[in-house]
Structure 1
Amino acid sequence: MPLDPKIIQRLSKPIGIHQNEFESKIACETDIEMLKAQGMNLILHTKAYKFLTSLLSIKETIFCIVDVETNGSKVDHHQIIEIGAVKFQNGKIIDTFESLVYCESINEQISEITGISVAETLEAPALSSVMADFRLFLGDAVFVGHDAKFDFKFTSAMMDRVGLGVLLNRQLCTIDLAERTFESERYGLKYLNETYALHVDAVHHRALSDAIVTTKLLEQVLSLIPDTVHTTEELIAFSKEATRIKKLLIR
């Protein structure tokens, strides 16, 4: 269930929302459990509801770096054809997820870009099966993507399409972080990987490979974050509110 953005903002602060006030805004305890099941990392702490990420240090947090390949750009008409993800905590990859998804139609241009053919997706697990497995893998980890809005939007829509409800995980975008931590002529994933050799064996536009590149990028930008940023909610705020560094001009 959606929550008012003002409530989300208050939950992201260490003080949170007092238990009585928050529960009065939610129909019943079952709804709170549903929010958690959809990835919202709510906790009840010192008689207040808040996001666990408002208390957790960046090192303690589990980030789930996600990349999806799709057969089009519209969530109402298209679908995920491949999903790859990396769980990352305290500088280490702790788990990975990778799956093609059953699909009967992929246009030639997308097949050329991704290298994924209909012959392959016809042999892949059904969308409902992949999304159920990925829901368990993701849990309430912070959802990270390079252009996170796209990956999150599609993943959430696919979850909802198969009856699992939308995603409510906290989000973090590595484009936003990169633009606020180092100069670059461009911030596209392929360009950054080629420029900084993040993942030398990368295969661009394959989901797990791109998720690994994004993980390496996340590791790099976290080393450049100001010392004043301690919790993961402070990191999310930094990614949205800090001044962007001017792009490096190549003459």
Structure 2
Amino acid sequence: MEPGLTIRDLDTDVGQLADLAALFVRVWGTGPAGPPISTDLLRSFTHAGAAVTAAYDATGEICGGAVAIRSGPDSLYSLIAGVRPGESDRGTGSALKHHQRRWALARGFTSISWTFDPLVARNARFNLVKLGATAGEYSVNFYGPMTDAINAGDESDRLTARWQLDSPTAEACSRGEFAEVVLPAREPDRTGPPGPDGEPLTRVHQQQIWVRMPRDILGIRAADPGLAAAWRRDVRAALGAAFADGYVATGVSRDSWYRLERPGRT
């Protein structure tokens, strides 16, 4: 954890909750629908016993936050989590999620789920490698049209991450012990059709399917929306077909390949 970083569970202090709502606006921007989550809604969540968490840097300024609500007898659903722009390589997001894990386990919850954009490689790798979650559910245009600064102009496809909090993998990740995911160097058993850049989008190595995504979809979306839409279409088809065949995404390589396996097989 970054030196000086503090994680706090928020409760009745409306000023702190307002700071958290303002942070989420900084992260996602705002559109006609308003801020990603409002102060009054955050207060309602804390009153209902939800996990509303904020991170503060060494100067005491808020730099991250997360909200999770109960979704079942032993499960939580993470509604939103984000860190201040420029904070992504400082460990704030990891500290927030592992605090969320400890909060959940202390109250008898053993899993947390949330959605993420399958084309944002950094987030996918964080979820599936550094936290040890898996993903096997693809939702097309999950939120419908979005107007915030990050998602505007693209369809809101989402993968559902499922984090088994009491698994050996999650426990190891909580200690910073995670296994790197590396695309096999040997020739694949077969390759799929080309992606938008002309290079193979999928590779099959024995019992594993590998699906490639762009390294910087946000940059592509800003520079060439048509190319971004092509990546959305092709990755949607590849992941959707693999999930329908019983595969689950269990990792992401540094060069932006999803690793998919059938549960119980490697």
query: When log10 I(q)/I(0) by the Debye sum over Cα atoms at q = 0.16, 0.23, 0.27 Å⁻¹, for residues 68-139 alone is calculated, the result is -0.59, -1.19, -1.46; to which of the structures 1, 2 does this value belong?
result: 2
For mean count of other Cβ atoms within 10 Å over residues 164-171 computed as 19.4, the structure of 1, 2 it came from: 1
- prompt: Of the structures labelled 1, 2, which one yields -11500 when helix-only ellipticity at 222 nm (-39500 (n - 2.57) for each DSSP H run of 4 or more, over all residues; to 500) is computed from its coordinates?
  reply: 1
statement: When FRET efficiency 1/(1 + (r/R0)^6) of positions 12 and 172 (r between Cβ atoms, R0 = 41 Å, to 0.05) is calculated for structures 1, 2, the one with the largest value is 1
message: Out of 1, 2, which has the highest value for mean count of other Cβ atoms within 10 Å over residues 196-203?
response: 2
- line: One of 1, 2 was used to calculate FRET efficiency 1/(1 + (r/R0)^6) of positions 36 and 132 (r between Cβ atoms, R0 = 30 Å, to 0.05), yielding 0.95; that structure is 1
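When distance in nm of label points 7 Å out along Cα→Cβ at positions 20 and 220 is calculated for each of the structures 1, 2, which structure yields the highest value? Don't skip to the end; give the middle numbers.
Details: 1: 5.2; 2: 3.5.
Checked 1, 2; max of distance in nm of label points 7 Å out along Cα→Cβ at positions 20 and 220 sits with 1.
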query: When distance in nm of label points 7 Å out along Cα→Cβ at positions 92 and 204 is calculated for each of the structures 1, 2, which structure yields the highest value?
result: 2
- prompt: 15 is what came out when relative contact order in percent (Cα under 8 Å, 6 or more apart) was calculated for one structure; which of 1, 2 is it?
  reply: 2
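No lab work stands behind these numbers, since they all come straight from the coordinates. On a predicted model such as this, the values are computed, not experimentally measured, just so you know. Cβ atoms are built from the backbone, for glycine too; each structure is taken alone.
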